[in-house]
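S.K.: For reference, the structures are reproduced in the following blocks.
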Structure 1
Amino acid sequence: MVAAPETRAAAARGRFGAMIALARPYQWVKNGLVLAALVFSRRLLIPHDCALALIALVAFSALSSAGYVLNDIADRESDRLNPEKRHRPIASGEVEVAPAIRMAVVLGALAVGLSLALGWAFVGIAALYAALQFAYSLWAKRHVVLDVIAVSLGFVLRAFAGGVAIGADVSPWLVFITFVLALFLVLARRRHELIVLGDGAAAHRSALAQYSIRLTDQMISIVAGATLVSYMIYTASSEIQAKLGTHHLYLTVPFAAFGILRYLYLIDERDEGGDPGRLLLNDAPLLLTVLLWMATIVALLYF
């Protein structure tokens, strides 16, 4: 019998590669939200603030990776029932629980050290994020709707952390748009899990028993619309235009619209959406759209 591609890849990466995979470095793209306050406060060209923001980015990457490791330890039995997650290092048996715990401790210590360097306000945000991750892993992920809200709040805390790191105010618009966009991504993931797991969805995650594809489609439609409309209002707001020093932010709306519609296409026609970070990196049109959106934002705000 020929081994599946995922199985061959797992065998080829070795112990060191398995430990790296356990940290899920491709998920660090989510922590890019930490840099949002730096960009939108127009402080991207200030070296000191850039250094602080990068420290915050590394701190949250270490903190989130520690959370992924602990979550994989807690979910190792249910992950073995998932055709995609069963190839994770702990679920597949490549990494044992003891070294995984040691890795989580090292990552957590790194996050604490970097957070302390950024001040007690940042430590508070990081601690709240860590508490949210524990609450999600131990309780919230078993409750319908509450599970997706808990994950979405984690994205909001990333945005807040970036502002606290450089001493910049975090706009309510940034909080709201981040929250509804995160809801969109998390609901798309729930939909994907329902499709991939089928009748075994409830055995993998109890909250999935209370979802249906029809329900998630309705929720996705609501939050996708809210995300796009709120972003359009944000770019057209006279208050925001005065604050950011540009009247042309609306030029970025086509990128936002294409990105959201492309994501909807991928989750509906291709049954994607199981992993937003990996999907972003693997889908060339989506990745190009995000890069063009970022480049346009920087050009409008700084040049």
Structure 2
Amino acid sequence: MDVMRTPDERFEKLPGFPFAPHYTEVGNPRGGTLRMHYVDEGPPDAPVVLMLHGEPTWSYLYRKLIPRFARAGLRAVAPDHIGFGRSDKPVEKTDYSFAQHVAWLRELVAGLDLRDITLICQDWGGPLGLAVLAEEPERFSRVVATNTILHSVEPEFAGRLAWSNHPIEGGDVQVNAALLAWMAFTQRTPDMAASPAVAGACASEIPEDVLAAYDAPFPDERYKAGMRMFPILIPVTPSDEGAAINRETWRALARFEKPFLTAFSDADPGTRGFEILFRERVPGAKDQPHATIAGAGHFVQEDRGEKLADLVIEFIECATS
């Protein structure tokens, strides 16, 4: 088989995740289609909150936010990227590319005809979601960026990021050692699991049953190609495919005048500095009530999910009043 589908019983009785599954079809680069999962709660004709996860999580990450948005009269949509969660998982690593992930997400957004979108993007949700926004800006009404990155390997980023990734003299690139170590680990470890990464990047202690829920989509190594590939798709040279895509996204964001909010946490060195770049480079970020969420690590949805949800609801209400 060239595509794995996690058995439904792996998702039964997960703590705090009672949501019915929904599916749409997206293209398979090897021919045919793949099944892509998404959570869809709240009024179907309401303004959309599109919540995008990253590595190595899935829509379960947003379980604390989804019901809050639905109760506020919003349509809460949280997809699983291909290779994650309840979505199909090609077993060949080369089926996963930066451009292909963008294409899959764009197919979901267009296929569901999502409009009046408030985008919440964290980790890989930023590069992918913002790339779709760059291609179809008319679908998006506002953005909340939290603990995300947009590496374009530009000389101008020197000294601006906690995890450096920029060209230096002599044609070389300076890349933070922790970033390189994470990329190498994901390719070399014989037994990669989602839960240690989640636990290690949170500021609070995560219950064992919650950590088990992050491992649920990945019964064995055959299901983990997407999880292993995301880290090495991070651009580290100016010629990387992802660097070119992110440069196009930055150009589009330089024209984005709709409300753009940053809500980064206070304990995530991997993304620190990007909140300032977004505020400087995106016109819609001017004069917004940007927030720093205290007591949260990389996975702010785990550490302070309710706080993030309340910030988003207030942001939408202020922007529409």
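The numbers here are math on the coordinates, done by the rules we state, and not lab data. Please read these numbers as outputs of a predicted model, since none were measured by experiment. Cβ atoms are built from the backbone, for glycine too; each structure is taken alone.
S.K.: To which of 1, 2 does the computed value 24.6 (mean count of other Cβ atoms within 10 Å over residues 46-53) belong? Let's see the in-between values first.
M.R.: Numbers: 1: 15.5; 2: 24.6.
Answer for the origin of the read-out: 2.
S.K.: FRET efficiency 1/(1 + (r/R0)^6) of positions 142 and 286 (r between Cβ atoms, R0 = 30 Å, to 0.05) computed as 1.00: which structure among 1, 2? Could you put the intermediate results ahead of the total?
M.R.: Numbers: 1: 0.45; 2: 1.00.
Attributed to the structure labelled 2.
S.K.: Work out which structure the value -0.85 belongs to, where log10 I(q)/I(0) by the Debye sum over Cα atoms at q = 0.12 Å⁻¹ was derived from one of 1, 2.
M.R.: Working: 1: -0.85; 2: -0.77.
The read-out was computed on structure 1.
S.K.: One of 1, 2 was used to calculate semi-axes √(5λ) of the Cα gyration tensor in Å, for residues 110-261 alone, giving 30, 25, 10; which? Please report the intermediate quantities before stating the final value.
M.R.: Working: 1: 30, 25, 10; 2: 27, 24, 15.
Of the structures listed, the value fits 1.
S.K.: Can you spot which of 1, 2 the value -10000 was calculated from, given it is helix-only ellipticity at 222 nm (-39500 (n - 2.57) for each DSSP H run of 4 or more, over all residues; to 500)? Don't jump to the answer; show the numbers that get you there.
M.R.: Details: 1: -24000; 2: -10000.
Computed on structure 2.
S.K.: To test your reading of the models, identify which of 1, 2 gives 2, 9, 14, 16, 17, 17, 14, 8, 3, 0 for P(r) over Cα pairs in 5 Å bins from 0, in percent, for residues 174-293 alone when calculated.
M.R.: 2
S.K.: If you rank structures 1, 2 by distance in nm of label points 7 Å out along Cα→Cβ at positions 134 and 238, which sits at the top with the largest value?
M.R.: Values: 1: 4.9; 2: 1.6.
If we compare distance in nm of label points 7 Å out along Cα→Cβ at positions 134 and 238 over 1, 2, the biggest value is for 1.
S.K.: Ranked by mean count of other Cβ atoms within 10 Å over residues 30-37, which of 1, 2 sits at the highest value? Kindly include the intermediate steps, with their values, before the conclusion.
M.R.: Values: 1: 21.9; 2: 15.9.
Comparing 1, 2, the top value of mean count of other Cβ atoms within 10 Å over residues 30-37 belongs to 1.
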